[in-house]
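Below you'll find a set of structures to go through.
Please treat every number below as a calculation from the coordinates, not as lab data. Everything numeric here is computed off the predicted structure, so don't read it as measured data. Cβ atoms are built from the backbone, for glycine too; each structure is taken alone.
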Structure P
Amino acid sequence: MQDISDFSTEDQEYCPDKEAYGKYSNCAKVLEGKISLSIRECCSKIIHAKSLELATKETTDLKLRYWDGSCVLLGDHNRKVWKIEIDIKSWVLAMRDYYSIIQDLNH
């Protein structure tokens, strides 16, 4: 979305990516590697992931496993392994806010 937007964050202190990600900073967490997460970085990790698994939890009473709403992405960059977990609901809300901010700035 940043690539097709007329708004540029180059040479500016304000960054819509940081604003949207700041509202939903719980949408992703680093499990392995050194990554500075943002909306753009999460999108990059989604695109370049070599594997994806649905995160699961177990019920306490029946010992059944169910999807907890998160995805774990694994990949590498320059032979350094990275692993992140994205909470899908929070990530979608962050993307929606980011899109809204970009639309407002373009009008």
Structure Q
Amino acid sequence: MIQSIKKLLGFGPKVDFKELVFQGAQIIDVRTPAEFNAGHIRGAVNIPLQTISSQLKRIHKDKAVITCCASGMRSASAKSILKANGYAEVHNGGGWMSLQSKL
């Protein structure tokens, strides 16, 4: 069970986020518009978690997806939603500031 929780939250094998972005991965920031406007990763798309299911058409299924938020909890939920909707390669980037330091 602990491994499942770790996997859901994005802990596990190290992911090279910089390489994923270089290869065209999409960064989806699932915070609120106000949070996003206060600071975000350049090139990230803001799709708040509560609207992600209705905005799937904005996210390409043929590219890797990296979700991020403030701490990693909402991005973990977004990852689960995307995986359930057929997105093959989805990574929880965790908090946007931490993710930004890895890019």
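A value of 3.3 for distance in nm of label points 7 Å out along Cα→Cβ at positions 66 and 82, calculated from one of P, Q, originates in structure P. Among candidates P, Q, the computation of log10 I(q)/I(0) by the Debye sum over Cα atoms at q = 0.14, 0.25, 0.30 Å⁻¹, for residues 34-89 alone that gave -0.35, -1.15, -1.52 used structure Q. Thinking of P, Q, which structure, once log10 I(q)/I(0) by the Debye sum over Cα atoms at q = 0.10, 0.11, 0.14, 0.19 Å⁻¹ is computed, gives back -0.23, -0.28, -0.46, -0.87? The read-out was computed on structure Q. With mean count of other Cβ atoms within 10 Å over residues 18-25 derived from the coordinates and found to be 14.1, which of P, Q does the value describe? Here the read-out was taken from Q.
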